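Next up: some structures, all given as structure tokens.
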Structure I
Amino acid sequence: MGLFGSKRDDGAFGLVSGSFPDPATDIDAAADKGVAVLAGGCFWCVEAVYLELDGVRSVVSGYAGGSPETADYNSVCSGRTGHAEAVEIRYDPQKISFGMLLKIFFSVAHDPTQVDRQGADVGPQYRSAIFYADDEQKRVAEAYMAQIDDAGVLDGAIATTLEPLEAFYEGEDYHQNYAARNPMQPYIAFTAAPKVQKLYKLYPEKTKGR
């Protein structure tokens, strides 16, 4: 079963009928630095989604929120480091905006209503978080969270935290591009693949069109 082979769509968790709005507030492309750090559960899944977006140049899986001494997989898995599994997304602001990355984050990449978990992955290292690099990213994130809350497209309160980005630490080599390299792995087939499938279903015009 390949990355698009699963018939299951578990991306509907936390959602009710209705469409996520486009961001009413965004960063002007000329002022956008083109780097975002987001955490939404297992980084394999989040990475798999963002690698499919047109305008995304690279996605790196790693850690944010803790100290450099504990920025390794074994330590982070303890849930006591302050780190979250996160991805660093580098993108072309002329093709895709920070606000649109957030729309994908909330509507496809994970369930923003779960607290310190994503499905069976439990612990603060799997929390939903936006690590903002500057005041502009924080402003846009706050505005979009309020916008989707007002739109009533979630069936629970948003659990996503806004945290200042102190540093992003690149994860181990074997975590990079994991879903594409391991499409037959059960977790990828049943958790990551449906998210990618949902991305293509909801936003085909935003994808690289494989």
Structure II
Amino acid sequence: MDERVDERVSERVVERVDGVLGVSPVIPVVVIEDSADAVPLAQALLRGGVGIIEITLRTPAALAAIEMVADQVPEMLVGAGTVITPSQVEAVTAAGAGFIVTPGAPDGVLRAALGSGLPLLAGASTITEMMRLAEHGLGAMKFFPAEASGGRDYLAAVAGPLPHLRFCPTGGITPATAPSYLALPSVACVGGSWLTPRSAITEGAWHEIEALARDTAALR
């Protein structure tokens, strides 16, 4: 991709990523085993005050789940997570994803994601990776895996040399640790799986997920 084109694409992506980061203090990171669960899950989160969901491409049901939420729950901003190949970028774009989340940012995936025009939260865990994403115009990114990579203290230290960057830490964050991350000026939101326990999804305990969402929405 021509660097000038890459720069223009990045500008459009950056303009829209702030809208993703501002929806909720926590982005629910979800693994869907049965696409039929996607719509009632999204509706339960909405009732609890959380208007965003990241459905990870870790199961065969994920693409259908993204498409169903995008089509049937338009009030919910649905994103695709664990996007690791250019072909997956094409697939989630066609499915109606509203944003893309990657665990890392190799050249092929980064170019494809930027070229999609969708808001992108690309993963980074080292200062070099963060600086590389910033060179592409991405001032906001996913810090992953957050706890295993140094956690809150690491991000606080990063803010010294890189005060212009904003983060969505994801990986190992709990309801107990989320507030300490959110207290950092560089943290816009966090990603967490505790809002959507697998057992609650399997059992259709949507009231439980609604209550967890309500508690989460009150974090900020």
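Since every read-out is calculated from the coordinates, none of them should be taken as a lab result. Here the structure is a predicted model, which means the values were calculated and not measured. Cβ atoms are built from the backbone, for glycine too; each structure is taken alone.
Work out which structure the value 23.9 belongs to, where mean count of other Cβ atoms within 10 Å over residues 26-33 was derived from one of I, II.
Attributed to the structure labelled II.
Work out which structure the value -13500 belongs to, where helix-only ellipticity at 222 nm (-39500 (n - 2.57) for each DSSP H run of 4 or more, over all residues; to 500) was derived from one of I, II.
That value comes from structure II.
Determine which structure produced the value 37, 22, 17 for Cα extents along the principal axes in Å, for residues 90-137 alone, calculated from the coordinates; the candidates are I, II.
Derived from the structure labelled I.
If relative contact order in percent (Cα under 8 Å, 6 or more apart) comes out at 36 when worked out from the coordinates, which of I, II was used?
Label of the source structure: I.
If we compute Rg/Rh (Cα atoms, Kirkwood Rh) for structures I, II, which one ends up with the highest value?
II
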